[in-house]
Each structure stands twice: as structure tokens, then as C-alpha cells.
1. From 1, 2, 3, which structure was Cα extents along the principal axes in Å = 62, 43, 43 calculated on?
2. When distance in nm of label points 7 Å out along Cα→Cβ at positions 33 and 345 is calculated, the result is 3.9; to which of the structures 1, 2, 3 does this value belong?
3. If you work out volume of the Cα convex hull per residue in Å³, for residues 153-312 alone for 1, 2, 3, which one comes out largest?
4. So helix-only ellipticity at 222 nm (-39500 (n - 2.57) for each DSSP H run of 4 or more, over all residues; to 500), computed for just one structure, reads -19000; which one of 1, 2, 3 is that?
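What follows draws every value from the coordinates through simple rules; no lab data is involved. Small disclaimer: the values here were computed from a predicted structure and weren't measured. Cβ atoms are built from the backbone, for glycine too; each structure is taken alone.
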Structure 1
Amino acid sequence: MTAVRYRVRPAGPLSGTVVVQGAKNAALPMIAAALLARSGQTVLRNVPAITDVQRAVDLARLVGAHVEYHPGDRLLIINAADVTSPRLPADLTRLFRGSVLFLAPVLHRCGEVIFEGAGGCALGTRGLDFHYRGLARLGAHIDEHGTTIQIKGGNLQGAALYLDTPSHTGTENLIMAAVLTPGRTIIENAALEPEVLDVVAMLTTMGARITGAGTGRIIVDGVEELHATDYTVMPDRIDAGVLAMATAITGGTVKLVGGTVLDHFGVAGHKLHQMGVELATAGAVTTVARTGDLHPINVITDTHPGFATDLQPPLMALATQATGTSYFRERIHDARYALVGELISLGADITVDGEKAVVNGGHPLRGAEVVAQDLRTGIGLILAGLIADGETVVTHGAMIDRGHADLIGRFTALGADISRDEN
């Protein structure tokens, strides 16, 4: 496997204009949703050129869809007329969690779906239980064979569904399962993320009948068929948040181009304001600026509209440069503090006790070799490298490629000293 490294050196405040990429967490379910149309060509615009999208394209092709991918134009054209293979192979499903979003579309198109490589005790894992239990409530038959899950359609019928926690992938999969299922399906405790609303909007243009998106109670009245559509993916609020925090950690001024970025920030926008970061929107442009000292912060991650867990690592990197002590409480992902040890290697003063982390800010960081143990850890380390003395080498950089398009090009255009190599 190719080893990817990012090399970052301090180069002063970031400045200029940068385009926010399309939303990763909207594009992936939309690629899966496109398989629900039995004829025509679905066109997806503003699709981010990231490795997770490429893997979703590969998976769509494996089940029989004809896909034209133009990453330079951020464009996908999907013709799903010939979807016939129910198998989602392990060599792809193990590479990206978004593969689970193909369960419902492939089930509808093929009458069954075979999900390989789900890992031990797949039916009881947090990653799949929202999906399989909801599909079972709709009438699907589910069997586990080692690391493979086989789901057969049977006689699907609308039903009342409930999510123990408002999982956005769980919500999206159940919506995609319900849109072609006869009768009415009600999904309680549904996720509220803007990306979920964007997926619902796309499905609606395909002919789906969905109400209640954004309320926590979604009602889906099944229809007989869906048609292809032309849809533009919303801007990525996580990518925008990272760009804003990169601006803040360097004390720069940057204009983010990408539509309603500030509206989607939610709590993250308020927290940046509290830290001394200015955010101002004029039309499709949001200006981010930080001229004074950074103030410490108190953050509790939560499901939307709470503070997004995906933005916690870059915010923690930012907090290392605040004057005072910041407090973090991670309520979503147990492994989200993987960044802590890497930041300590750069000279940060951070302690962790269970779900709580304390960041004593104001300590200068020094460059070192660190590891991107996951996508969000990786981008947090990139931000730290922007102000760390010397060179910061972020290994396992392929993790970063999963979620951020043209990172080198966009950061370099803002004045960052950053490069990428692979061997």
C-alpha cells in the first residue's frame, strides 16, 4: 500500500479566498440513492474529489451501475438501469463506513443485499444495528454468516421505526428503504444534520414523498418508482470549519466561498466567536478573521444541532494556542481523543480522563513526526503543523485524503507551506 505523508511548516497567517468543497456526508448517500432510479441518468454536481467518493463510485460500478466520474469538474453521472449484483464485497466495504449506505438501495434493486466484511458480531455492532433493525421492522429477513450479512426483501411494508440515537447514516438508510416500500413509514428520533436534509431534498426531486425532515420525526409515504435527477451537493460544513480554524490558528483572514456556510456551522460558529474569531457572511462568502489572542473554550460534542464531533479535533488543535485552559467533553465517539497523544508529541499540554479532556493552552508547539490515526486526527495535526516550530510530518496521510479535496492546492493558495509525498 502506498504510504502518504503530509509535510507542514509555519509560514505566517493564512490569507486569501478558498472554495469550500461539496459535503462528503451528503455526496456518499446521494451516490447510493442514485441507484434507486431504474432508468435515466442522475447528475450530481459539486461532488468532492476525495477517496471516499472514489470508493463509493467503485462500489456503485460493482453492483452494475454505469458511472462517469469527472473529479476535476466535481461531477458524477450515474445510470443505474443495469444494477443486478447484490454483493457488496469486503475489499471495498472495509475501506469506508459509507458503504453501509448501499444496503437499502441494493436491497430494493436486487431483492437482496449481501454485505461482506462487516467484522465480528456484525449484527450487534454500533455501526450496523440502526440499519438492520429498521430494515427488519419493514419486513426484511436478515441472516448473519460469519462476517457476512445477507438481507432479503420479502414483502416490505411501511412501519413505525425508532432510532435509539439520531444516527445520520441510520436515518438516511431507513429513508432510502422507506421511499419505495408500500405504505407509510414513520422514523422517530431521526437525525437533524443538514446533510440529511440535503439527501431528503435530492430524493424529493426523484419523486419521493417525504415530510418532517429536520424535526426529528420523518414521515415517508412509499411510491412505486423514482426517476433520475440533477442535483447539486451542499457545501461541506466540516471542511469549512477546518478552513476557518486553520485561519484562526495562524491569525489570518480568509474568505470562504461556498453558499450558506455560516448557517450550517451551528454551535461551532458560536464557539469560534467565543474564542475571538470573527465570522461575517455576505452572500455566498464568509469572511473569517482573527487578529487578537485566542480565548479558551468549553466544548461538549453532541448530535446536530450540537457541536459536531468531527470538528472537535481541529478545535482542540486551535485550543492549544489559546491563553488559558479549555475543556472538552466527547459524547459521540469513544476514540475521538486519538489526537491527544499526537498533540502531546508536538509539545501540547493535554490530559484526558474518560470522556473529558483538559487543554492547557499557550504552549509553543514544535515539529515532529506524528500519525493521522483517522481522518479528523489527521486534519487536526495539519492545523497544528501550521504554527509548530520546524517541520511537522503527518504519516498515514491517506486518512486525510478520505475527506478533504485538493488540500495542498487550497492551503498553498492561502500561503501555507505544505506538501504531500507518497512512496
Structure 2
Amino acid sequence: MRTVLYLIIALVLQQTIRAQSDYLYQIGKKDSVYSNILNESRDIYVQLPYSYNANSNKKYPVIYILDGDVLLPTVVNVHDFYSGGFMPEMIIVGISNAENRTRDLTTSKITSRRGMPYNEEHGEAKHFLPFIKTELIPYIESKYPVTNYRTLIGHSYAGLFAIYTMLNEPDLFANYISIDPSLDWDDQKIMKQAKSDFLNKNFNGKGLFMSLGGQLHMQDSSITIDNVMQDTSDYTLFARSNIELAQFVDKNESIGLNYEWQFYPNDLHGTIPQPSIKDGLIALFKWFQMENTYAINNPETTVKELQGIIEHRAEKLKKHFGYVVPPYPEELLNMSGYMNMDMGQPDKSKLYFEKAIEYYPNSANAYDSISDYYESQEDFANALKYAKKAYAISGDDYHKSKIEKYKNM
């Protein structure tokens, strides 16, 4: 069935329904988890992707974002614009840190900070991390269709917590985005631990994106990215800690990280999350982006070459995700099949339709499309065979009518 037009209509209707609500844009359905570890209830906000269907068995990778009640809209916007071509569709979970933020996200106890006594409740990441691992993630996995491929995003203290999580529970998340992290905390304790752990623990294949904002010294505008490492004042310890860890990772490729560091000279600590979230997600999912598009679009590419491209991508995604993932959306395989039928390249058309069945074996539309292919080849026996398979899944009158048509041919 030619689903491309229907897909476009569905997306337009979806946007229209949103526009007819009381708000232009609503995101993140509120949920909550009671934590026995924290002895409190924690609000979370869950955003499902456009393709979510309650009747489907499809599961999605998942993003967990700290300070989710503030940063969730940015993550959702980036995901909506870039998913599909630059990153997979994902479920996004925003974790509220509106209360007890410093307590939960800081990683050790201190008595003073920047020359002043420090009396705020703090240093309880050792409890907040077990809450995420043993209470929040199991809750999400029991209620929402997520896989165990996870990304963690944090800014400032939450960026510090992201690095802390990576070091102490390296297998809990596949990717970490640490935005302007407070690595100066407690005399650079986590930064120093990172330099040791990165050489002594296995981080192969893990993704880490770190960023640094342009405000390198609160009182001296002459301090720049070129000379900040020569400054020894407490005012630049925040920036120097970030740069020192970045330089260490750059010099030790054996760590095996999928790593990228980005400096944003025109952003302050409060504005840096927006560009970091976009650049971080694109960088960490660079391997997901489609390759060989010119060969796919070239009519001279052979069926064998196309098959190799499709199967290579399937293996690549399996390697990164750790489980089998269709290399392309069903709609794209379906569309490619019909396009090649229209261009008079039936062998390529058949390949795409067969791959749609291989990767989406429970789709009535996949079987219906290949029945159209066989009808175009005047092979009505096979057209009937696949129309029956489509009807067995859908029970739809449309597929039933095709069965009757093919019986009479």
C-alpha cells in the first residue's frame, strides 16, 4: 500500500490537533516515582515519540535528562527536528530536580566553597544514583516501551553527576552529555577520579560529550581560552578542571570513548544547555546517520550493492545498540520499493519489499506492498499469496478485496 501520502496526512493532522488545544505546544506527561532510597516522591515527565502506538510492540531507546522540568523542552525540540536522520526516535524522561538539587547532584561532602563556608545540604549523589538505577529505571522499563540503550544528560551540578555516574556505574548508560560540569567541586575530586578510572576501567564504545561555556573568569575579561590554563585563581578552577579532563581524554585514545568536547565562547553558564544538547546528541549518534545515500539514489547501483548497503547498516546498528534494529523505517523501505517500480527497476523494488518483510514481519502493509509488486509483474499467484498474508494480519476489507481480485485473474 502506498503509505507515504497517508504518513504526511497523519503528521499534518497531528500538528493540527496540537494547535487546537489550549496551548500551542505541550510536552512531557507528568508521572512520579516514590523512592524508598530518598524517602520521597520524585516527579518525572515522559515524552513519547511521534510514531508511538499503544498497540505496537515497538520499543525505543531512552534519554534521561536531569533538571528535566527545565530542560525537557529543549531536548524534545532537538529530538523532534533531528530524529530519523541524525538520531533514532527515542522516549525522553525528564527527572525533576526542583527540590533538593544540590543535595542529590553533588558528589561528596565539603566544608567550604570558593573561600566561603558551605552549609547547604549536599553530597548525596551516592543515594541519588541508586535511586536512578534501582527505582527509576526499573519503573520506566515496566511502564513504557523502552530498551536498555540509555543516554544521560546533565548541566552544571547535573553535569558533574553525569561524569560521576559514568565512573561509578559505567554500564548504566550508553551515552553521557555533561554540559558545563562543575568539575571543580571538592578540589576537582571527580575530575581526578576520571583521569584514573579512564585508564583502569573499560569504557570502550561509551559516548561522552562535554561542553564549556565562554565565561571563563567572573571578574577578568582578559582571560580567554588561550590563556586560562595559566591562571591559578579560584575564579578559573571551574574552566580549568573542564579543560584539563578534555585534554587528558584527547591524549589517551586507548580509553576507547566516543568522545567530543566543545567550547562555546558566546554562551554563558545559563545559556549553554541549548547548543550543547543539540550538538551533543548529534555527535554521540553520528554513527546512526544514514550513509551511502548517493549510491542508494543512483540508478546505476546494482541490486547486490544495495543489498550490501542495507545489511551493512543493519549490522552497524546492532553493534551499537546491542540488539537487532531495522536499518531503515518501514515507510522508507516501502517508498523505495514503489519508487523503483515507477522507475522501471523491478529487481530493486523487489529487494526493498523483501527487506520490509524481513525487518517488519508483523506488518500487513509490508505484505500488501509486495503483492502490488507481483501484480505489476503479472505474477498473480504470488500476488494472491501475499495479499492473504496481509489479510491474516489486518483482517481489513481492503486486503480481502484484493484476495478476491487476484483469485479472478
Structure 3
Amino acid sequence: MLPVIVHFTFTPLWSQVLLYAVALAVVGGIAFNGWRGVPGAASSSRDRWQRALGYGVLALVLAGFGLRYALPPGAIPGGRGEGIPIHTYGVMLATGFLMAVTVASRLAEDEWRRLTWVADAQGGGRWVDTEGPRKREAVLDLAFYVLVGGLVGSRVLYVLVNWKDYARDWTQVFSLGGGLVFYGGLIGAALAAYVFARQNDMDFLRLADLALPTVSLGQCLGRLGCFSAGCCWGDVCAAGARFVARFPGGERAQDLFGRLTGSASLAYQSQAHDPRYVVEGTGQILHQAAPGAVRISDWVAQHGSTLPVYPTQLYESVGQLVLFVALLYARRFRRFHGQIFCLWLMCYAVLRTSVELFRGDTERGTLHGLLRSLGASGLAEAVPLEAWFNISTSQFISLCMFTFGATLLYRRIRQAGEAAGMSPTVGGTGG
């Protein structure tokens, strides 16, 4: 586990100047990509400059926020001097996103490939793909909107799940603290993709067929980032279990060069304040003191790491990789648009629900927590935290997603059958 790879600080003047130069280069590069990426060979110079200006202004705003966070007050007004910690979680998320976008754009080029014969002046000619490259560029443009929609959606669902923590001060919704929820990001990204597809005259189900498997590819790497950060951790294991994980506290977590970072894993931070008790030999969690049981917070404070827990992040990472490969292969045999989309919804719902059975982070939102937040303490006591029927928010969304995927798949199969003349109402003796 490596929460922070390296932490850059910008106290010397030369490092501050270098950071400004890097920020300007990034802004310039983004603006240039906006100018170059205007669709259509006949686009005017005005269109290119407008797009470049829009991309540049947005990049400049984001760079300003980053500089204020990284630089000290003497180098920029309102500077916080936090430096730039390179978190493994962020690196893995960014890598997963870039890989997913790259694969999706390549699949889009193959999906919409349309060869046109282009004659030359010598009387010959060649076949040119006129539609594939255009769709590839469209998917690359879509990546930006999916990124924004995913970040907003994941943050919104996190706030809704933990609404009681934000009810006292709603301005904390916009703070850098807190977390993100994958299902919220998926919903937000799906809405952004649907709007983009409608505006660009693209079949949403056809687009989803090629894009959804790449989400699993990105999430495969993203869950490795979760493992590095110590979030989304599993329940406590029994003593002697072999395949377990122990997440360190701030006094043990190191960076790539072996330096202590002081950044405790999220799992450690949670267990350090957990008032419940655990029987080490069996991993049983108790709410009252009992012979042979120790308070969880006392145990982790003494050992400097969490109790051994299920590595649920690795479970889902492997499952997502299998899902990506399987659905990528299944695309060869699809009969209609939306088939892979429906299969992904159903398969991922099953995968996520199964992994949730081994999760131990109650902060993710459960039925027990919801009842307590609504003031129904009596009902909450009837749904213990460790009960199998104490479903999480993600499990509830999984049930809805599986139902939607199965219903849509059934309807699409019927429509495909009717189109092929296999409907019971087609070919009869009526008339």
C-alpha cells in the first residue's frame, strides 16, 4: 500500500518559477488542442479561436485553483502552501480514465468505419474511412463532458449519503475534503453521455455498447487506487486468514522513497474511532464488551495498523478486468444495439452486490445508517450493522440497475425478434 507516491513542495523561488512555467505550458497546450480539435475541414479561423479561447479560459481557472493550493501566500495571493502530493489513488484514477477513453475512441472508429472511394487526378484512387475518425474525435470530446458529469455525480451522491454531516454547514459541499462515490459518477457520466449523443446525432445504445466495457477497464485500475488509499475496505477477517490486508496509520505510511508521509489510510482513520469490540480469533464484531474481545480503536492504536480485513478493492479490480475482457469478446456476437450495455448493467450489479457483502466501511451508507439519520432508532436497532440484510446504498442501486438492464434486454430481444420476423404475431394466418 502506498497512499502518497511523492510530495513536492515549492518553498525555493526557483521551484515556484518552475511551477508557474509548467502551469502556463499546460494551459497553452490545452488551448492549442482546442484550436486543433475543431471538427470539420471547412471550419473557419473564428471557430478555431473561439474554441481555443474557451478551452484556455477553463484551463486557466483550474490552474489558478491548483497554484493557490500548492504555492505559499508569498508566491500567490491566497496561497495555502500545501505543495503537490502525488497520491496513488489519483494517479490510478487518471490512468484508468485515460486508458478507458483511448480504448473507447479506438472502438468507436472501428464501430462507425465507413469506407469511401476517393479518386485522384491520375484516374486512380483509394478507399478512405470518412466516418470512423470523426466518431473517434467525438468520443475524445465526450471524455471531457463525462469527466465533469462523473465528478459532479459522484460528489452529489456522496453528499446525499452523508447528508447529516453537511446539514450543519452546506458550504463544506464545495470543500476539498470528503469523498466520491462510483455509482454517483456512473449516473452523472451516463447523463452527460446521453445529452452529448443526442446533440451529436449518435445512437446512445450503440455508443454505450462500446463505452461501458471500457468503464470496467478504468475501474479495474481505479480500485487499485482505492487499495493504495485504504478506502472501500473490507470487513474484519478471522485470525489465520491468508489473503488479508492491513492498512497503516500515519506513523507507518511511507512514500516511494521510504519517507513517512503522516497520511493515515482511510481505513485506519475509521477504525481508530470505532467504539465497537472485536474477537480477534473469529473476527466477530460486538457492540458490548465481552470476554476475549478488545475495543477496535484500542487495538489499532496499539498496533499502528488496522485489523486484518478482506481486500475487497482487489476483489472488484479482478472482477472488473474479467468483465472488460468478457464483454469485449461478446461484442463480436451481439445481435442488436444495447445488448452489451444491458449485459454490463446486469453483470456489474451482480459483481458489486457480491463484493459489498465483504465490505466493512459503514461510512459508505447503509440501511441502518439511513434509519438512524431519519430518527427511527428503534428500526435501526432491528437492522444491525453486521446483518446481511443491512443493504448498502450501492446494493440498492445495484438492484435497480440489474432490474433496468434485464427489462431493457428483454424489450430489445423482442424488438430484434419482431424485426427478424420471429414474433408470434408475424407470419400468422390472419387476414
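1. On the way: 1: 62, 43, 43; 2: 89, 46, 39; 3: 90, 78, 41.
So the calculation was done on 1.
2. Working: 1: 3.9; 2: 4.7; 3: 3.1.
It was calculated from structure 1.
3. Values: 1: 113; 2: 142; 3: 172.
That would be structure 3.
4. Working: 1: -9000; 2: -15000; 3: -19000.
Structure of origin is 3.
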